[in-house]
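Student: Some structures to go through are shown next.
Here, each number is a calculation from the coordinates, and none is a lab measurement. Everything numeric here is computed off the predicted structure, so don't read it as measured data. Cβ atoms are built from the backbone, for glycine too; each structure is taken alone.
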Structure I
Amino acid sequence: MKGLTIGQLAKKARVNVETVRYYERRGLIPEPPRLESGYRQYTLDAVNRLCFIKRAQHLGFTLKEIGQLLALIDNNNLDCKEIRKFTIEKIRDIEAKIDHLQSLKKAMEDLARGCPGQGPISECTIIEALITPFI
């Protein structure tokens, strides 16, 4: 099979060319060999890797975490328990973020509930709560 240009790769993976270059700089996809003309020749493996990266991002993995996952995948001697462990750690991170967001939501609801919703801004209880120093 003939290799893919960076434009063809980007199109197949549904990303833009700059995204491909950025992922190369971050070490998430290997830089492909160049033809004598200087053009890079990507394989379908690069398409699959880019799709993996985008799906992992969609699930909430950071690029750093995705790099760690890819390193695990590239090490063929590992068992899938390592990937499962990594995923369970991510679930714990998400649960902590959810708890934090629920706490923020409650604080915002308390602020909104305490506001009469009318009157001069100088008497706004929400603004007052935000500018009052923590002691």
Structure II
Amino acid sequence: MPPRFLLALTPLLFTPLAHAIDCANATDQGTMNQCAAQQYKAADKELNALYQQITTRLKDNPEAKKLLVGAQRSWIGFRDAECKFSASGVAGGSVYPLIYSSCTTELTKARVEAFRTYLKCQEGDLSCPVPGT
């Protein structure tokens, strides 16, 4: 009896794979919330990759690396607090995840741009904390 039961469930195992989220045409709140979360996840992934590049460049300067880690931790605290405040007007509502994720995405994209700027530092630029390549 267990094998037939498992065979009956097999189509259910593959159902989520067949339904990709169409963020360009999202019309319900749940889908919009999922899409906003995906956008944040993509921005955060890019931020983490750039952070790793910067820490690699700072390998010979432990003090600067320590300052970067502290700045990043403070920035994450700011981002989270700012977005909780920004979305507080809809707290408890179904749109809250969308508003919160949109905020974290925008702030993360701004941080990505700051990191990109650090990675463009030219050798000898004393105003830039990340050594050029």
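Student: Can you say which of I, II returns 40, 19, 9 when Cα extents along the principal axes in Å, for residues 22-61 alone is computed?
Tutor: Source structure for this number: I.
Student: Please state which of the structures I, II yields 0.10 when FRET efficiency 1/(1 + (r/R0)^6) of positions 54 and 94 (r between Cβ atoms, R0 = 25 Å, to 0.05) is computed from it.
Tutor: Answer for the origin of the read-out: II.
Student: Identify the structure, out of I, II, from whose coordinates P(r) over Cα pairs in 5 Å bins from 0, in percent was calculated to give 2, 8, 13, 14, 11, 9, 8, 7, 7, 7, 6, 4, 3, 1, 0.
Tutor: I
Student: Between I, II, which one scores greatest on distance in nm of label points 7 Å out along Cα→Cβ at positions 102 and 118?
Tutor: Checked I, II; max of distance in nm of label points 7 Å out along Cα→Cβ at positions 102 and 118 sits with I.
Student: Of the structures labelled I, II, one was used to calculate FRET efficiency 1/(1 + (r/R0)^6) of positions 30 and 46 (r between Cβ atoms, R0 = 30 Å, to 0.05), giving 0.75. Name it.
Tutor: Structure of origin is II.
Student: Now for a different question. Out of I, II, choose the structure whose coordinates give distance in nm of label points 7 Å out along Cα→Cβ at positions 38 and 110 equal to 2.6 when calculated.
Tutor: II
Student: Shifting gears a bit: Taking relative contact order in percent (Cα under 8 Å, 6 or more apart) as the criterion, which structure among I, II has the greatest value?
Tutor: II
Student: Starting from the value -20500: which structure in I, II was helix-only ellipticity at 222 nm (-39500 (n - 2.57) for each DSSP H run of 4 or more, over all residues; to 500) calculated from?
Tutor: Of the options listed, only I reproduces it.
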